[in-house]
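Taken together, the values in this text are just the output of simple stated rules run on the coordinates, not laboratory data. Computed from a predicted structure; not experimentally measured. Cβ atoms are built from the backbone, for glycine too; each structure is taken alone.
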Structure P
Amino acid sequence: MQTISRLDALRSAVGALKSGGKPGMRTLALVPTMGALHEGHLTLVREAKKRADHVAVSIFVNPRQFGPNEDLDAYPRRMAADAALLETEGVDLLWAPTVEVMYPAGYATNVSVSGLDAVLCGAARPGHFDGVATVVGKLFNQVRPDVALFGEKDWQQLAIIRRMARDLDLVAPFADAIIGVPTVREVDGLAMSSRNQYLTAQERAAAPALARAMRKAIAAVVRGAPVSPTLDGLRADVLAAGFRSIDYADMRDADTLEDMLVFDGRAARLLVAAHIGKARLIDNMAVA
């Protein structure tokens, strides 16, 4: 596995991987991450290997998607351990730029996806998705992948990246080549996340109540229960389990993220963000 942190070296390495030294171009998949890798990330890597000849993974803790009082400084960083995991998985290229490489002196450009960024996590974290769209757009231009893979755990992020690709007519990757991979969960149902490391033993024991409350709410809505009081019940269940606050618990159109007050047969997702201890956990599930 090549580990690269300079843009000129990246372009050379990508060119070599795609040419492959043989007639015909080889395909390249990209898995963007912020590191602190877990089984969820490795699942993305394994899926990427099924979809392309070569796999690149990026690790970059993006300062532009963290708010002033968020956990940028505390966010777990373990490059050596992450690189070892990726080597074991057979990744071809690790792109690990510094902040100075990603945002050189005088950097002044921002990507904003209006509408989709104003709800859910966007409402709770103003500017967050501008940072996400900007860095992912740059990663796409830097690596030029044929396909890119993201976890469905952050459904809003996935929707925003696909919209950006459509609106900007991206060809590497084009919107339909941005693949969502189902959320990987612990045995007790907790969605895997790098931020789970923030949980104390007591908080970790309580955290799976979030997924249980979501499954209970989905079952009720599918049986015909009204959406609003069902979501009120979900919030009460989550708080009773030991979570200290809830940013949102919404049922929304899976594509447009429009709020759904009635389950009317459209593809829908139940999306929740809740705080427990120092961790802000997000999760979503299909309403079906």
Structure Q
Amino acid sequence: MSKIQYLIIDWGTTNFRAFAVDENTQVVSQKELSLGLLNVKDGNFAKALEDILTDWIEDYASLPLYMAGMVGSLKGWVNVDYATTPCSIENIVAKAYHFDSPWGAKATIFPGVSHQYDGDKFDVMRGEEVQLFGLSALLDKTNSQDTQNCIVLPGTHSKHAIYDHGISEFSSYMTGELFSLLSKHSLIATREKNEEFERTVFLDGIKDAQSGEFSNRVFLAWTNRVFKKYHEAQMEDYLSGLLIGFELRNIKKQKIYFIGGEPLCQRYQLAAESLGKDTQYFSGNECFLAGMNNLISGIKK
């Protein structure tokens, strides 16, 4: 096995991912755990991380650590100040927080990014910015001629970003969280679930979301059952279509790049393509690693 040179860690609110990387920036080993910030006992991030590394890598104490995500937030290990838009790799590197871990390894936490708009309003991201830089690097390798790329990162709090030689602007959408709340804790919550994806019902939701007001349209997830247009087990796919349809309906760009897990991105791609958009998918892990390696290279310059 290639010799490990450093460790890359993506530590979010609900999940933990770590990658051992060699001198050629290739991953030689990795770990993924359900150890998000909320599951770290007493907020002792150092102990939680060392426990993981002790069982994983023999010489972990000598390996530099590079971290990104909510680990650098107010609820994380260290609250690292945001970089601001327009934001380049150099801006992120300049804001990075460096410290020594309790076991002696050099550690770095990269900041998230904030975006101010309409005078007094703010949006923020932590972790997604790394994937955006990674996508830019991957597109450079394919000699893409696109400029001002429109990028969507689906998730609990989806991000829409414009990337033009850096992160120009972005916005957040609580689509995933709203889906969870509405499908489990509201009038339209369902007990019956379909094992198979209801494509036609999903696309009906996309179509219904292209006009009307949000809370009024969401009520259709109830009345469509009452008047037997759909049965209860179909309603989650209809609701999913509605919420994703509202999220995507104001995107003006013709081409959308999607970054994330493949199953959810496939659903978003289907929605976007039904609205006449061109789409391309990139793996979240692939973009994250490409972005982190670029940021690490920026520190070493």
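For this structure, a couple of remarks:
- Distance in nm of label points 7 Å out along Cα→Cβ at positions 36 and 260 from the coordinates reads 3.1; which among P, Q: P
- Among P, Q, structure where FRET efficiency 1/(1 + (r/R0)^6) of positions 100 and 212 (r between Cβ atoms, R0 = 41 Å, to 0.05) as derived comes to 0.40: P
- Entry that produces 66 once volume of the Cα convex hull per residue in Å³, for residues 68-115 alone is calculated, selected from P, Q: Q
- Among P, Q, structure where Rg/Rh (Cα atoms, Kirkwood Rh) as derived comes to 0.97: P
- Distance in nm of label points 7 Å out along Cα→Cβ at positions 4 and 244 derived as 4.3 - corresponding label from P, Q: P
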